[in-house]
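Listed after this line are the structures, all set down as structure tokens.
Derivation of every value follows stated rules applied to the coordinates shown; laboratory data play no part. Predicted, not measured: the structure shown is a model, and the values here were computed from it. Cβ atoms are built from the backbone, for glycine too; each structure is taken alone.
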Structure I
Amino acid sequence: MHIFEVGQHVYNLRFLPDGERLLIHSGVSDTESEVAIWHPFTGAKIILRLPHIPVHERRGDRLGRVHHMNFVAIPGLQETCYVAWEDGLLYAFDTRDGDPIKLDLEFAVDQIVSTSDGRWLIVIERDYDTGFLDGLHTIRGIVLSPSGPNIVWEFATHGWPTFPYLIGVVEGDCEFICQRKDDRVELRSVKNGSLTCEFEYKYWEILPRLSPERKTLGAIENSKLCLYDSRSLDKRVQSLETGEITGFSFHPNMDRIAAIHSGHSFVKEFRLASSTMAAQWNWDLGRLINVDYSSNGDLLAAGSLSGHVVVWDVEN
């Protein structure tokens, strides 16, 4: 087990595909935040070169990103990450050394997801000047090529009821999932944005999360983790009593999940097959905000609002 401090607050964290390093979004002062690549056991740190944005110039709800990570995309088959930053611009970096990768995009980006090979990006631009209630939300499909990014399709929705959240690209890289505020979840084509299917959902306390192999969608409903087939969205595969939780992560073997309980500093691990608790860890770091398994399932990491990150071996 290893605990280290990254700033005043941890807004979000995610393991990189190498299963060792973490991409961490943290608040380093009352007015400034950063995204950095950390190696928790060596202390190596690479700060991504993102501009400092004064609080009054930031676009969107930065603290609203605490429960999800869709302002960052990390293709599983590339050594690249994409960041929709607080100035509304999209940035790309080589995760090996943190070097920036040039992108020529002339519109703002608020959320982003990608295919596993990194060839397609799905992004959302919001009209924050008009406001959430009457604003315009434009969803675009972008192909990345050696000559640069190309916008292949786009469509727009209006106002708060259709306020969309990107959840992720499902297995096969052909479709992506989008959640709306009017109690609808959509499955759309990556290649043209057309609607494949949609379904109604009851209130989800936190943004749903796709499993590592992207076949299963996990959503929290009334203190239960409900699992859905990510291709049909209307087939509930399983329901697991977890209690009130603020974040969760799927083990890559899909035999268990790790969950953070609301208002507490401990993580519980549940077996999916038997719906029983397998383990519990309490690190006494204040309120934990999110949790993530490494790609091989050996490690778990959790970040706290006190600015600390804990990484531990789940088998010991």
Structure II
Amino acid sequence: MEPAREELSFPPLAPEYVWRPRPKFRDRRWLHLLLFVVTACTTTLIGTGYFASFASEFATRQVTLSQSDLLVRGLWYSGTVLAILGSHEFGHYFACRYYDVDASLPYFLPLPFPPSGTLGAVIRIREPIPSKRMLFDIGVAGPIAGFVLAVPALVFGLAMSHVAWMPPTNGGGMEFGEPLLFQLVSKLFFGTPPPGYALNTHPMAFGAWFGLLATSLNLFPIGQLDGGHISYAVLGRKSSYVTIGMLAVTVGLVFFSVSWLVTTVLLIGMLVVFGRHHPRTFDEHVPLDQRRKLIALFAVVMFVLCFTPAPLRVVSTFR
């Protein structure tokens, strides 16, 4: 007779967990599309005001267009702005795709107030960028893409503008500071307007003006801005001194034009949160190649051409 066998019981095996990396370039596309549509609406509304002002010839003519016609013509401004902002952010995005650095689609930021109708657009880079070469290419791709589109938009916009008589007025208004490139193209088309006359700017040129301004702001060599990435890639740890110096410049610009106040506060907040030192790459001490240094020099030229020390200024006029 066989002895009774003792049954052994074992706890159930724990489920097997396999780590899988998070899929890259996954987005809630409905959110990006919704923000784009809302931004298209806000910029088109602002664009109707620009076209109405353009058509009124400095309020010397009555605008007879219907509201629907004005909305359609508001696309001159909104289409230009959205195209420049979109090309800028997609320049970053496709550079990230090229290097397999996880990034989001562009988030367009609506603002239902003049003068822009938008706060711009951004993408979110979801993982560290390991090398200076990759950081430089991703950082500079956006400004170059936006600039390449802004230049022909400026030329076509000013070609549709014209010099008109400005009647005497009592009161004040908002004056738009002209970037250097805007001034050069304007001089090429119209020279210096005679006394009592001024440039009646087409809304497409206003869209290009905003695109140039956005390009110059992004090229500031500060912190996590595009210019900060470029500065770090070229100078390494020394770029921290450039960040502090340029922040001092923006503080000084506030006293020249109060329109710099919001930008300066945001930049200070960014440095408080992220610090003045750029996140390190593994090859921080390896210099960039000569070709990328030349592109960095072109980025400086873009910054100079797009910059204006007084983007907006309230002026009082008594005639």
Structure III
Amino acid sequence: MTFHRKIQLLLFVFLMTGCIRLYAQKEMDLYAGAIPNALQTADSGILKDGIASKVSRPSLTVYLPEAAKASGAAVIICPGGGYSVLVIQKEGFNIAAWFRDHGIAAFVLKYRLPSNVTMGDKSIGPLQDAQQAIKLVREHAKEWRIDGDRIGIMGFSAGGHLAATAATHFGKALIANDNNTSLRPDFSLLVYPVISMTDSLGHQGSKNNLLGKEASPEQIKLYSNELQVTEQTPPAFLIHAADDKVVDVDNSISYFEALRHHKIPVEMHVYPKGDHGFVLKIPVDDWMGLCLKWLDNNGWTIKK
């Protein structure tokens, strides 16, 4: 191999490595300094078989599309797991990669799991992290080639409760926000979500983990997001299975009805079968295709 050919090969490898680094996912701490409401932040949790547990140090994993594909839209993804664990591979990283490949920037939120050991008030810990994620993405919008007015939040199961909470509780900042950055997501994507904390509708495991077994009626009402919808709540896309035995489809229906009565744009799809966690069974292109079509139809993914 000639010297000139060696130089060409080295340059090609350098350029390709740079491209891979630019577009590969990157995990970053959610907070640059002290974590609010934290008592212990020993580590970022245990990750085994795609499941994260004991998360006390939250992070954001960034998936950016190539510049030529980038639509300017972004989605922050909250995996589910009953506020006990995070199904972060199948309800996080896999979904983020799909969004990235379709020109949408995606951010997987590894949020703190409620614990009296690691936080002063476990009921607000996950919401603090969701608000911080929205703030961080919005403040880095230009750097990440994102339109600051097209940043949505997505959640699965209990992560759907967190996403719906972020969509209905953005008026009160639970984090430092000196720049008064908007904490309101522009849209929400809710997949078999826990919506309510009421005994008749909610998922008791999620409720007990977030609020405790002795939650007050005021707390239960505050975190029952079907009761917190206003005219300022962002548009939503909901998808659920009618035969869900873990989180009753009435959770999605109640949120749909609350949005509809407040004249908030909302679309809902209900599979007759699929049970809970159907994203693990139904091909991602099938149900995510419906989601992408909704984003397209509402102008969120129109490249500007």
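Given a value of 14.2 for mean count of other Cβ atoms within 10 Å over residues 139-146, calculated from one of I, II, III, which structure does it belong to? Write down the numbers at each step before the final one.
Values: I: 16.9; II: 24.5; III: 14.2.
Going through each structure in turn, the value belongs to III.
Supply the structure label, taken from I, II, III, corresponding to helix-only ellipticity at 222 nm (-39500 (n - 2.57) for each DSSP H run of 4 or more, over all residues; to 500) with the calculated value 0. Don't skip to the answer; put the middle values down first.
Details: I: 0; II: -18000; III: -9500.
The structure behind it is I.
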Out of I, II, III, which structure matches 122, 49, 33 when Cα extents along the principal axes in Å is calculated? II
